[in-house]
Every structure is written in structure tokens, then in C-alpha cells.
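The structures considered in this document are given below.
Coordinate-derived values only; no laboratory data. Computed from a predicted model, the values in this text were never measured in an experiment. Cβ atoms are built from the backbone, for glycine too; each structure is taken alone.
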Structure I
Amino acid sequence: MTLMRDLDPSRLTNQQSVVTIGSFDGVHLGHQSILQQVIDRAKTLNGLSVAMTFEPQPQEYFSAQTAPPRLMRLREKIEALLDFGVDLVVCMRFNEQLRQLTAEQFVNEVLVNGVKTQHLIVGDDFRFGCDRKGDFQMLEAMGRQQGFSVQDTQTVEVQSRRVSSTLVRELLQSSDFKQVGDLLGRSFTISGKVTYGQQLGRKLGFPTANLNLNRFRAPLAGVYAVWVEIEGMAERFKGAANVGVRPTIGDKVKPILEVHLLDFDQQIYGQRITVEFVHKIRDEQQFTSLDNLADSIGEDVKKINQWFVNNNP
């Protein structure tokens, strides 16, 4: 078993669980430290290691347009959690029914009856329940009553800065991909299936592989040099990517990721690709005509080609 959408105790074994709860956006080094503690404790107790998250994230449920931009899609997050080694990811649907649970109901229905919690690892600032009574002290008190223990998490720092999803977003905004990689423990990427677009890039002479990001905001915007991996292909490819709302052609709603692969002419519609961001060329701009847009893309591609020559001897 690897993923459980909502709670289905009948699918669980008789093993009890070591559980952590969070958004895990980015699955950065701070998250990884917590996950490792969960895995280690589960082995000691001969239990299941469980990471519980919510979809949508609570902030998105209450205000989708003002919630922080996601660092990764749900599929990417689940894959990252499972790749790290937890036994089970529980993805709770955050809806009105879950929102209305009191703190005590959440403990009883979700933690005790739902995932058979034996040990819980959360931050001391963890809050839950519609009555706002759920905090670390309440968890400790209910744990003593219900037979599970509670452990606080430790802050992880890199270069004297606390690792957090907020810090990763700030560094992405400043295009500091080296620091982002240090906080994530890997390069920053966006993955997804290539979708059909308006074929505008092809008409302009620069065909693109498009990924719909399905979010109100992306954690970065502009034109970038990227590496692209295509599922099923051993080679990775250089690319010029634009992340944004394409103001010149009037989209201006949800962002899209468009990638022009350099020295590549194969059809990859429907295939899954992973785009690694390595260098920012410029901000997204609005142009007065499609001809001006095409000229700018041509200049972008030249700069990106030259950047790869200078940085990948």
C-alpha cells in the first residue's frame, strides 16, 4: 500500500502507525528531516510510517486566489513522499465535512480510528479543529487518554536560515536556483503531461511543449534556460522555457509552462516531461505584436544557447 485517498481503515493492517501531518509543499530538507524521524520511529515500533496531507491545502480551500503558490503539484508531492520511503501517504480531501470537525473529533476520527496512531510527530505550532482548540498541548493530553505519544519537530537550518516552503518561494522569486537546490536537496523542477495548445509557438517558428499548471499563481515567472527530461528517453535536452500568463495573446488568467526544446523535432504530446530550471533570462513581457514576440523569442533562444555554451563546457 502506498496512497490512500481519505480514510479507509479497512485497508489498513493491524499495525499501528507513526504519523506526521502537513502540507509538505516542496518536500524540502525540513520535511525530509521529519519524514526520516517518522520512518526511524516506525521501524523501532514495528509500525507503519504515515505522512498525512490535504487536498486542496487548507489555505487554498479558504482563499484559492490569495494562497501561496504551490512549489509542486499533488502528484509530484505524493511521488516525492513515497520516494523518500514512507509506507503510506494519506491524502485527506479538505472539504466542508473535514473543516467542521472539532479538534477532539479530528483526533478520535482521523488519528485514532482512521490511521491507528501510536506516535505523532508535528511542530509545536500545529493548529487544527473548527473550534481552534487543537494545539500541541491538547494533542499531548488526548494522546495520554487515547494511548499515543506526541513528539515535537526540530528546526532545520541551511546557512543559518530556517528551511521552509516560504523561503524556497522567496529564493525562486530571486532566481537563486543554487540556494533553492540546497534547501530542497535536489534541483527545482516542474513535471506534467504535454498538452495541446494553440500551436502559436509553431506558427512563430518556435514549437513548444505546454504544461498546464492548473493554479492561480506559479512560484516563478519569466523566461528561463532549462533542462528537460522526457519519460522513456535516456537523454536530457536543453530548452527555453516561459512561465506566465502570456499577456501578448491575452490569456492573463492561469499560468502555463511552455518549453521550446533546442535541437529537437519529435512529437511528445501526451508524454510526461520534467523541466529543471537553471537560469533566468528575463521577466515575462507584453509585446505590441506577434512579430515583436517572435523576435524576442529568437533573442531569448540565442542567449540561452550561449548560456549553455558558457556553463556546460
Structure II
Amino acid sequence: MSELSVEHLLGIKYLSTSDINLIFETADNFKQVINRPIKKVPSLRDITIANLFFENSTRTKLSFELAEKRLSADVVNFSSSSSSVTKGETLVDTVNNILAMKVDMVVMRHPFPGAGVFLSKNVDSKIINAGDGAHEHPTQALLDSYSIRERMGDVARKKVVIVGDILHSRVALSNIFCLQKLGAEVCVCGPKTMIPKHIESLGVKIELDLQKALNWCDVANMLRIQRERLEINYFPSTREYSMLYGLNNEVLDSLDKEIVIMHPGPINRGVEITSEVADSDHAIILDQVENGVAVRMAVLYLLAQKIRH
């Protein structure tokens, strides 16, 4: 199979395992490209891509922009804070105005869950979901699983624990879907107030004790506490959170094995993870950033094939 079974990248739940593997194989090729002296290929020279970010983003936005430019696409950037959206324009109107400028693909981050699905039904363009509320963040999950595959050879049969605010995290949900499709076992760990009620129905284990979770796992993905999404306090204090769920050298040294440490960024150093751990050889955090560009290049390239058919 050399093409995706989907027309858009709206969420991991819509992808097949062979879609994910195709994205990874394509990313392998692009990873070689971005490590060459001349980092550009003309693959998307005739494609125009609009980046629509209705929510703040630094890393995802930069990563997509870089991926688009490495593929020689024409790029239009749109940020909602300085746009007509603040004047009350609807999402469909905003996007249709952009598409009237002959845009082929839209990369969108939006605070409302399902915004990408809604858009895909209402506009004639390929949509890539760069995060919709606390729902999904498919390219982050793809680059996370890709990074595990790169470090450990395979994702199947690996034990991965996702630690932190599972309730508000789109990264957690997309990661659960992606890891399970690739044959990994998944556990979530965090304060009880931050574990969604029905998460067992997704086939994940729940562990409230970080030490036990780390003893079980091969890989620990440490999520950021998303202060901007917390309307109420889900734990007494940041200090208490880091005492119970923060990863430091002491905790790592107490394990009878080595584990791989991941973090989707941005890191709150000293809260969910200390600087020593973040900068150690256990951590593949910077590999995740590099792989993010290759994986996003792969997604853009494969969806662009659909436009040309």
C-alpha cells in the first residue's frame, strides 16, 4: 500500500495500522533529507498550504512550517489573534476566504474538539488536525511512536506509561490510539482527579503510583501540567504534584532497569521532570523534536498525493 486510506488527518482513530506504518516509512526517507547539507526537496512545489492556528502554539507551528518549506510548498500563515475571527467571523467563512486564494491544504489548531472534522465536511481542502481542544493531536502521537520505534527498534509489545494530566491532554488520547494500533501496552498514571472516568474502556491500565508505573514500563511519556486548561485546582500545589508525579534522578536510580523518557514539550522543568532527567541520555526529547519535522513532512507529502489524483 503506497497511499493513505484517509483523505485528511483528523485523528489517529481514523488511521489504520498500515497508514501509520506508511507514514513512518515515508518519514524515514525524509529524515535522511533533513540531515543532508541541502535540506529541501521539490515534492510539494505546486501545493499551497495554510497554517491556521486559533490557539497558541510554538513548536507544532514551527515544525509544520519547517516541514512545508523543506518540501518546497507555498505557505500562508494565519493567526486568529490578529484576524477577523476576533471580529466574529465564523470558522467556515474564515477558511473559505482562505481557500478562495486557492489553498490546497489546511493545517489547523483549534480550541474546540471536532473542529477539523467539521471543517473537512464543509470545505474542499485536505485538513490536518494540529490539535483540537482536549481531543486529539495526531501528528504528536505519530512522532512519539516514531521516536519509540527509532530508539527501541519496534513499538509492538513495549510497555508505555503516560504520566500527568490525562484528562485535559489531546496528546494522551492520540498516543493511546497510536500505541495500541502498533501493538504496545499502555498505562496512564497521575492524580485521580486527572484520570478521565471511563478511560479503562480504551483498554489502558490505570496506576496512581508513579513508582509502580515506572517499574512496569519500558517508556515513560511525561506530560506537561496544562495550567491554561485548568479552571479549578486538580491537585493542592505544583510542589506536591512534583513530589508525587515528578521524574528526578532519585526516582530513576531506584528502578532496576533503564527506561526511555519522553516529553511532548514545552517542559515545566522541576515540575513533571527535572533538568537532569530532561537532559540525560535516557531522554529522547530532542529526537522527538527532530522526528516531528520528518513525520509532518511525511503526512503532508502523502496527503498531497491525494490532491494530484
Structure III
Amino acid sequence: MSTTRTQRKQRSLWFEAWRRLKKNKLAMAGLLFLALLVVIAISTIIIDIATNKSYYNDHVIKQNLRLRLQGPSKDHIFGLDEFGRDIFLRMLWAVRYSLFMGTIAIAMSTIVGGILGAIAGFYGKRTDNIIMRFMDILLAIPSMLLATAIVAALGTSLTNVLMAIAISYIPTFARTVRASVLTIKDQEFIEAARALGASDLRIIGKYILPNSLAPLIVQASLGVAGAILSIAGLSFLGLGIQPPTPEWGSMLSNARSYIRDGWHITVIPGLGIMLTILALNVLGDGLRDALDPRLKN
């Protein structure tokens, strides 16, 4: 009976959080923009599968040097880049790499950092000291610098970029979860579960981590924004996704030599990065307000 009441309470809390989020117009605008990006990314994947990448090869990466640096027009609404490729199509195909890679990297950081933070906060003492001092060492190195060092050491590939971004964000999530666990682990329902013979693993997995989801979700939404920016930064430095694969950071890097000849080849990829980061940030702020129980009234 108590389990049923707890589940109902959890559902009502999430329902109230969603109701408060819907009242935040900026957060909902960010959510709708991100939903549009997800639809675009999935659509480009479906097109590649359906055409066996022929559309990608013939329209996205095919060069036409006679039309290079052509400005926006009716046929090419974002213009053409330094190799005569359609910037609009390249922007669409670049969404999957920036958005999905950022999300996957942060998901990896959330899982690993969440587990480490939960263990450190739950057991405390020596275990906490060992884990958190190692996290402090990673935090002492700027995330972008750490990611750059990892990719430079392991080589440029999608897997290495994902690993580099994920490792650089693990300490942030570990500290977030640890702080939540420290406030939860001494509450009465945890003591009741321990008195009923629940194992430490069951207490952490079933009672502590679910009650730490709110700050973790907010941190993850903001972390994806940082991860996308890091991916773009690595590609800009030539350590991320390699040409001719379209990616916003590499598009900016390749276009910087032609900025005087065509403003559009740098402004448009930059706007894509800026709008995506802005959408994630306003959504993160909205989630923080919606999930804060002190703001429920």
C-alpha cells in the first residue's frame, strides 16, 4: 500500500513539474526548437538509408567550384560554401552529429558520474575521499583542454570525441549526485528500507537515485549545451569530425579564411550553434524552476 502511495506521489510530482514547465514560454520555445532539431536529425538518417546515401553524396557533399561562395538565393536559401556546396543542406545534415553526439556523451557522463557520486555520498568516509579527490583532479583541468588532450592522444574519430567529452563532464555529475545523496541517505524512508533488510545496491538503485533525478535532469540539459559547444570547438581545431562530413564547428573552421568573400558561410553555422545552445539553456533554466519544490506555489 505504501509503495502504491509513493508511486502516486511521484507521478503527481512529475505532473506538477510538467504543468509548471508549460507555463514557462521561453522553456517551451526551447523544447519545441530542440524537438524540431530531433525531427530533422531523424529525417536525414531516414533519407540516407532510403537513398543508400546517394542524396547525401549528390547534394550535401558534392562540390561545384563554379558557384563557390554564392550568396543566399531562391535556389539556395543559405547560399553556397567555399566549395560550392549547399549550406542549408549541410546545416541539416550536421544536426545529427552535434545534437546526438552531445546527448550520447552527456548520457555516458550522467551514468558514470551518477554511479560514482551515489557511491561516494552513500558510503562516505574513505570511499568518498578517494572518489571525490579523483573528481577534483579532473575538475582542476578545464573540460575543453581535457577533451583536446584526450582526442590528441587517442586520435580523431567519433568514438574518441565521445569518450573525451564524456570523461570531461563526469566530475560535474558526480558532484551533483553526491550532494543529493547526502541530503537523502539519512531520511526516514531510507532507514525503513535498511531495517527491512534491503541491500545497499537496492537502496541506492531504487530509493536514492530516483530521488536524485531532478537536479540530474537539469544538469544534463545544461551539460548537452556544453557538450555541443565542445564538439564544435574540437571540430574547429581539426580534432573532431573530419571533412567532408558536415559539422557546425568544422564548417566554421573551413569558412574563416573566406569570411571577407562571403559573410554567410560563417554567420549561418554560428547562428546554428548559438540558437541550439540558447534553446538548451532556457530549457535547463525552465526545468530547474519546474522541478524545484520550493516554487510549486
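For the read-out helix-only ellipticity at 222 nm (-39500 (n - 2.57) for each DSSP H run of 4 or more, over all residues; to 500), a value of -12000 was computed from one structure; give its label from I, II, III.
II
One of I, II, III was used to compute Rg and Dmax of the Cα atoms in Å, for residues 107-146 alone, and the result was 11.0, 32. Which label is that?
III
Computing distance in nm of label points 7 Å out along Cα→Cβ at positions 163 and 195 for each of I, II, III, which one ends up highest?
III
Of the structures labelled I, II, III, which one yields 16 when relative contact order in percent (Cα under 8 Å, 6 or more apart) is computed from its coordinates?
I
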